[in-house]
Structure 1
């Protein structure tokens, strides 16, 4: 039986992606740092779907976390057929004011851990002709003043996903980069984005809507999955503008952080 390994499954897009796998009868390996939330979510899935659900508690913003997850999965003697790199963090602040420790953790979680989990579990996925879903963002397509490091990390995720998708195209394995725009989830709170003009006055799509879209795109083997017509139009439109103009525009729609750090 092929398992789906999902990072960040206790809330938001990751939680609803786990639901999509569970609906298909696919057993789960859920990875998160909050043991109470993780246990609660795992018990919910066991009760609702009568599935085998494994729990791995670790902080994926630590450089050694990916190796720890791999060792724990190997101990279970199970096969990973689906890898979902969903966990990620952002920070709404000017770079000069941002917390350096949080930026370092962000780079480890959003890039380092995604890369190593993919490398470590790729033999599993290859042997099962499985699928990989990396959650990037519409932020991946342009620079992002007030969230400079976050935008840069998501650009990495997109580029990395596209490259290995091409490398793996004859293997039966597909790689999908899910690129949602702002989504109603806990992300805005943890990233201190409540004051951002990008999210403050908009009716945001739900995490469940984005997860359903991403799951379908992954199962169909789509390489880049941008959620929402407006987001697709914006990404198409910015291709024809000078990068300097795009950067100014993104700065304006992001707005200015109210809290300096």
Structure 2
């Protein structure tokens, strides 16, 4: 098999599987329980199709129903566990992130790039909360507005970065948000040159973060790790000095201990 990504029009593309996954992904923190109509709306499909998929997922044990509402079951966790179990770096990175949290009192995470978002894969959370949403393993955030996202975008080829900039929808989350593809391209280039990214209140007011890439001992990109903090509590000098240096030490440790 080659690495070419199938299109929905290709013969080998299984539309039913893709639609089933769309239904599973329709459930989130804001949509824990939904009616058939609500699932159909969130998954962008008609009611008849959503009904067949929900009943199939119910038969497989991934969805349960109560009266007119559907919700996910713990069996869905098996899908995520399969990934976590196959990731040989997870335990090493978890230890590094927990050490950072214990030492600095800040949340630290590992994320990977998935399409135009970053997905949190490993996380060590500090007691204090920085964002309105709860960040946890599986949380998705826009790559364009996160320090880990920009670090991962900087690892892409110029062709891939150009394609990203052409399709991504830039939003105004705060007064500091980058809204120009040209400005974002300059920032990605700067991250590639410096080897780290700092995002200062572009996604959420008061949220400041720094991130670096993480590689295995064989040079394989594992993801990006970050430290996130409150802008009022930690100044840029501390972020660029103490926090960045600590992240670089953690990344170097991962490279030394993984093959």
Structure 3
């Protein structure tokens, strides 16, 4: 049975919610609790491996497990990006270039071994590992791009979110009205929804003086977690019915 959800509107809503929560939760651990980027990355990467192991053991799509892995890639990606860009001093631009190269290499190796980059019909454990590796790298890349837009581009949090939202709208248009590869559009959209979440997360957490809504990392994380939990519960109830109907 399929272990990946249908890539439809609800998928993208949940993905943006999860990656925004990943931004606020990652910042909560590394900055608010002052754990630091390096130690936070180690902790969150361990969490990613635990959730990934559970996903690999499952025999079908289990919404709670799947979205826990997405969330863990997002939180780990947040602190990993911050560690590269700030602690190591690479900067957002250099960090983004490195991550773009890593994502392209991951997709190339994936295609070489699996002969497909399909995200809707993954049939092997190896293909599943490539899928989650690409997601981890793309979420880390998205964090770097989002931080660059928010901090260095001059657009600010709201401006960065509007720019990314406009690019996502163009991708939707291309999906419905062009013959551009659906796999290519998926990965572009997947990367862009991460900086959208990053800039939106910054908009929620930062103070009014910095152009944010001043909910803080704790308040923002609580709101986003509640929304994601509701969506996961809804998906958990609906998915068995859809699978039964298809059978």
Which of 1, 2, 3 yields 20 for relative contact order in percent (Cα under 8 Å, 6 or more apart), as computed? 1
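If helix-only ellipticity at 222 nm (-39500 (n - 2.57) for each DSSP H run of 4 or more, over all residues; to 500) computes to -12500, which of 1, 2, 3 did it come from? List each step's numbers first, then the result.
Numbers: 1: -14500; 2: -12500; 3: -26000.
Here the read-out was taken from 2.
Rule-based calculations on the coordinates, nothing more; no lab input. Keep in mind the model is a prediction, meaning the values are calculated, not measured.
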